[in-house]
Each structure stands twice: as structure tokens, then as C-alpha cells.
Structure 1
Amino acid sequence: MIAELEVLEKSLDYTFRDRSLLERALTHKSRIYEKAADGQCDDDNEQLEFLGDAILGFVVSDCLVRRYSTYPEGRLSKLKAHLVSAARLHQVAQELALGDFLILGRGEEMSGGREKKALLSDAVEALIAALYLDAGLEAAKQFIENRVIGPMSTNADGSDAEVTDYKSALQEMAQALKLPPPRYVIVAEEGPEHSKMFTVEVRLGKEWVSQAQGMSKKSAGQKAAQQILQQLTEWGR
């Protein structure tokens, strides 16, 4: 375990003073249940996840206000929703190969827990809390700004460059607005087999609809989702 944690610390560019905090952040409750049955007692990462979620929300809000001081509250809220989403945290976990370091119970291990989106996104939040408890807010803030937020920028059309998976971002937005999941439909296919053009329509609730074309179904769907996100951004201003 120690060697593995050193590998993770190298990826984080941070060495824990209290390594037990890092171990706790990586420990799923399924492992604790097994140890309790064997007469042992440790802590899982659920409380750290709770604390990390609060720290993440604060740091992201602070960073967005500082970077985009002219943005209205509605647009900032939508950016924040993307950055703190399970989809975004799952991406961060994958970049760190965090699944390789999770401490799981046998049952969770057998069911593919190292690749589960919920476990990985929760572990990122717990890791943020562990950094905070080990070295204070600045350590957690550095991780969040470098790993979660990244070097954000704005495209020439005013859209936000850091959102590249527009379908996932739209899914998260639908949940935040308490709307049904977006529905994608292929409405047209044109051209020869080697050079087809697809038209995809996306609907979000009763009011939001958009169509876009692309050389693949995936790219057309992403463009259509991006257009809906842009509509929602304009609506929130």
C-alpha cells in the first residue's frame, strides 16, 4: 500500500504529512464493513466526501467570480454545475487513475467498484477534504484549480471552452433544473456511406429543442447539446 500511495502522491505533486488521511479518503464503506466483522475498526471516506463537497463548491464559486467578474449569476451557476458534477469529478478520477488506489471490500471489488462512476467521484471529494485537513485550504484550492477547474477560457462565440462533453454537461444541467433527461433523435442521414452527414435533434423538456449536423451521430449530438446549453445560458442571464 505504501508504494502505491507514493505513486498517487507523485501524481498529485503533494506528499501527505498524515498519510492516514489519504488512506481514509480512498477507503470505501464496503471495506469497513468487512473489517468490523473481523473485530477491527477504521473510518471510511463518507464524512470526508461530505466535507470535500462543501470545499469544492466554495472554491469553484470563488474562482469563477474572480475569473469571470462580468458574468451574471445564472451563467456562473451553470458553469459551477458542470465543474462540480459527478461527470467532471469522474474525469478527474480517471486522469489520476484513482480507481487503482481505492480500498474496497471483496464484494465491491468483485462487482467492478474500481470503475464505478459514483465511487470515483466520491473519492475525489474525499481527497479534497484530506488535502484540506492535512495542509489547509490552500492545498485543497490548488488541487481544485489545477485538476477540477483547469485553465478555463472563452471561445470567440462566447461559449465556454472548458465544456467539451456537451451531452454530459446538458444531462447535469437537466438534473439541476429538475427537468427530464434530454432526448436525442436522428432525424436525417444524407450522403454516400463513406461521407454521410447526420442531423440529430435534442429535446429538453417541452421548451428546449435544437438540431445540428455532423459527420458522425456523436458529433451531431454534441453540437445539438451545445446549442441547448447556449440557449439555457442566454435564458439565465
Structure 2
Amino acid sequence: MVRSSIVTLVLTSLAAVAQQPAAGAPKDYAEDHRPPLFLRESWKDPLITDGKQEPGVRQDHLESPDLELNLYGPPNLDIRIVRHVAPKDDPTYIWSGSSPANWALTLRDKRNYVDLSGSVAKIRWRIKMAGFHLLRPVLKLADGTFLIGDHAEGYTSDWIITEFALSDVRWRGLDIGRGVVETIDGQWKKDPDLSRVDEVGFSDLMRGSGGGPGGGTRVDWIEVYGNPLPRDAGKPR
């Protein structure tokens, strides 16, 4: 019995040693496996497409032919694409200042889901917020669940570029059917599965101030960094 116990102890020790990285082996860092740029959208100039500076945003205003535009809110939603001739460096941007109700805008890649579950998956955007509006990320998962994050961008006097890791964001449910509001459960979603995300976008969960320089969201461009997953993967052929 003693001999058997000694043999078992030796074998267990050898197995533990075998599982340890070899001395001097480089550590595997998540940062060494940063995901690629999955999508980028910067919108077409409406002065060229429409001949006016503030039409309602449409599918044909997207620069990328691989993306689909989705707007969520009531039928009278008024989310515009804007291009002013002055200031001279003013970009083409999404603007929510005339929206009469809560809204959300998302982008969907036609061929791929995106895996945003890694610690270094991220969103970058160039924005300019007005009033007390706070821009937040919105995700639609492959199972149809909508999420809205606690990362929020507030007022800025000029355009800024920011980025954030999705792993740093806490999420709550977003109720599209009740008017783009937080779900009534009031609960944080614990470790939501972001490995198959269908749509990525943004919302400030507010109506616009009605025009002019008052409260609203402006988004010049958005970038999403994550690994693509073909939508038809695993389907029978």
C-alpha cells in the first residue's frame, strides 16, 4: 500500500511538471493576438448623394457595401446624416438632434458575425456630443438579445477619437419593442456571451433637443475590432 501511494505521488508530480511551460518559454499575451478591424463606417457625403445637408440616414448612405443599416425606434424616427459646408473641416456625420424619441443605430455585416469575447476586442469612434446626451455602445447578439453598455461618452467642445475594450463594459438589456429603453428587470447581464454578435452600434437613450446646437449625438465614424465568424458556418450543404 505504501509503495502504491509513492508511485501515485510520483506520477502526479510528473504530470504537474509536464503541464508547466518550459523554462524560458515566452508567456502568451492576449495583446499579441489582437483581432483585426471587422468593420469601419464613415458615411457618404449627403451633399453629393442627396444635394442637401441633412437627409434622413438610409442604407445607401453607407460607404461599405458589406454592411446593413438598422434603425430602431418609432416610425417617425428622425436620425439624419449631416454635412455642413462650414466649418471647413466639418465631417459627414450621424446626428440625432432632431429625433422625437429614443433611438438606436446598428450595423450588420452581411456575411459574418463578429466575436467580441476576447479581452482586447474593442470599438473606436470619432464623436462630438452635445448637451447632456451620453453615447453608449449597443450590441445585438445572434440569439436576438439586445444589450446596451455602461461605457458613456459625454459633452465635448470639439471632435474627439476614443476607444474602449468590450471586456471593460458592463451590459444591461435593451428593450427595442418598448421604445429603445432599458429592460425592466434592472439587472446587469453577468458575463454575456459576446462570441457571436449580429449587430454593433450606438444609442444615447434620449430624444434630441429639436435641432440646432442643443442636445444630440454626432458620430463621424465607427470602427469595430473583432474576429469574423461566417454566418453560414455549420449549416448543412
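Out of 1, 2, which structure matches -3000 when helix-only ellipticity at 222 nm (-39500 (n - 2.57) for each DSSP H run of 4 or more, over all residues; to 500) is calculated? Considering all the candidates, the number was obtained from 2.
Looking at mean count of other Cβ atoms within 10 Å over residues 140-147 over structures 1, 2, structure 1 comes out largest. In this comparison of 1, 2, the computed figure 25, 19, 12 for semi-axes √(5λ) of the Cα gyration tensor in Å, for residues 68-131 alone is attributed to 2. Each of 1, 2 could give mean projected area of the Cα convex hull in nm², but the derived value 15.8 comes from 1.
Quick check on the output: 0.15 is FRET efficiency 1/(1 + (r/R0)^6) of positions 44 and 76 (r between Cβ atoms, R0 = 25 Å, to 0.05), derived from one of 1, 2. Which one produced it? It must be structure 1, since only it matches. When relative contact order in percent (Cα under 8 Å, 6 or more apart) is computed across structures 1, 2, the figure 27 traces back to 2.
If you line up 1, 2 by distance in nm of label points 7 Å out along Cα→Cβ at positions 92 and 124, the top spot, with the largest value, goes to 2.
Here, each number is a calculation from the coordinates, and none is a lab measurement. Keep in mind that this is a model prediction, so the values were computed, not measured. Cβ atoms are built from the backbone, for glycine too; each structure is taken alone.
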